[in-house]
1. Looking at structures P, Q, R, which one was relative contact order in percent (Cα under 8 Å, 6 or more apart) calculated from, given that it came out as 26?
2. Going by distance in nm of label points 7 Å out along Cα→Cβ at positions 46 and 126, which of structures P, Q, R comes out largest?
Structure P
Amino acid sequence: MLARLRDVRLVRYGLASIGALAVDMGSFLVLLAIGMASPLAAAAGYSLGIVVHWILSSRTVFHDTVAGKGKGRGRQKALFVGSALIGLALTTVMVWAGDRGGIDPRVAKVAAILLSFAVTYLLRKTIVFGRTTIR
């Protein structure tokens, strides 16, 4: 039963990530189309996705471990932003490296998405929304 619940949480996280990714990629592609440098477009798109991901994650994925209002919630938000900044750094560096290496920025962005998904899920599951965080 516990394993099944973990699978459901991962599925919900995947769906929340798809929602945030839609905002992220949509923004990224629009910004590329208007001429913004690819690393900046990647960072801006990812940043907008962070906001969407917090809303979806805290209300649908980790709703049972979200801290109540006050210091606990503020700490969780700070940890969430910290995990997002790690994902942002990974994304920006991977798109920059891909661009420098002659790889289409969209292809580099897809690779960055996969790595960022895995890293941020583990951080959020264990640290941001871990049971010890909600004190």
Structure Q
Amino acid sequence: MKKREPISHIMTKNVYTVNVSDDLHEAIEIVKKNHIRHLPVLEGKEVVGIISRTDINRLTFSSLFDNQEGADEAILEMLSIPQVMTPKPRTVDAFLSIREVAEILATEEYHALPVIENGELAGIVTTTDVIKYMLEQY
């Protein structure tokens, strides 16, 4: 196993994002259409939040009860991205090692971390990325 391999080697580089002022429906559509679980929220080039599939699922009832699509729509109309996102998410620098990031994911109980390089979003790394990397090593 390579001891100092940077997280930039396993992170997802083409990251879907939304702007803090975008419509919540847009964020939900991106998550569903692209089958992703975490969506960084930007204000300009700064990562100011993150929305997870779990955050979205907490807002909707249609998966739990029949004929509740109208209720979901009403709730989504009332909310904005800043009201749903986790603000000020933990980020990591692209030069950190995979081991260092794995320790953060394990001890701080995150499932995804935006990766920053030169002050801008360069990618995202998830627990799945780290597990896949570990499996490749054995």
Structure R
Amino acid sequence: MTVLDISPLNRIRQIVLARYILASVGALAVDMGTFQALLSTGIRPVGASAVGYSIGIAVHWILSSRKVFADQVAAGGMERTRQKVMFVVSALIGLGVTAMIVGGASAAGLDPRVAKLCAIGVSFTVTWLLRKRVVFL
């Protein structure tokens, strides 16, 4: 084993949750950037949140299937299709959670940005558990 094999960066790469968090941060950056851009054009908070989250889903699949769960991604065929469908289903569940939190908080007069931050934590937890235990077995 070389010094590089035990480096902190290499150890982080070996931890699935750490890789998932990094993939989530990347997808979240795309999600939030889209959300903020759409809010600035006058789109309602729930719509802006849903569109941002949806674009983030695509980014998250790319990162998750290539960097987080690469050794658990089916090679092809029906099993790969099943994983993609289950990934989208988990994302739609996260989207529903996000939309409900942002929509409810906005309707109650709270800042949609604060609501979005709350939704991020809840949605992250829900999708992580689904993907780790259902999508990528």
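Only the coordinates and a few stated rules stand behind these numbers; no lab work does. Keep in mind that this is a model prediction, so the values were computed, not measured. Cβ atoms are built from the backbone, for glycine too; each structure is taken alone.
1. Details: P: 26; Q: 30; R: 23.
Matching structure: P.
2. Values: P: 2.0; Q: 2.8; R: 1.5.
Top value of distance in nm of label points 7 Å out along Cα→Cβ at positions 46 and 126 goes to structure Q.
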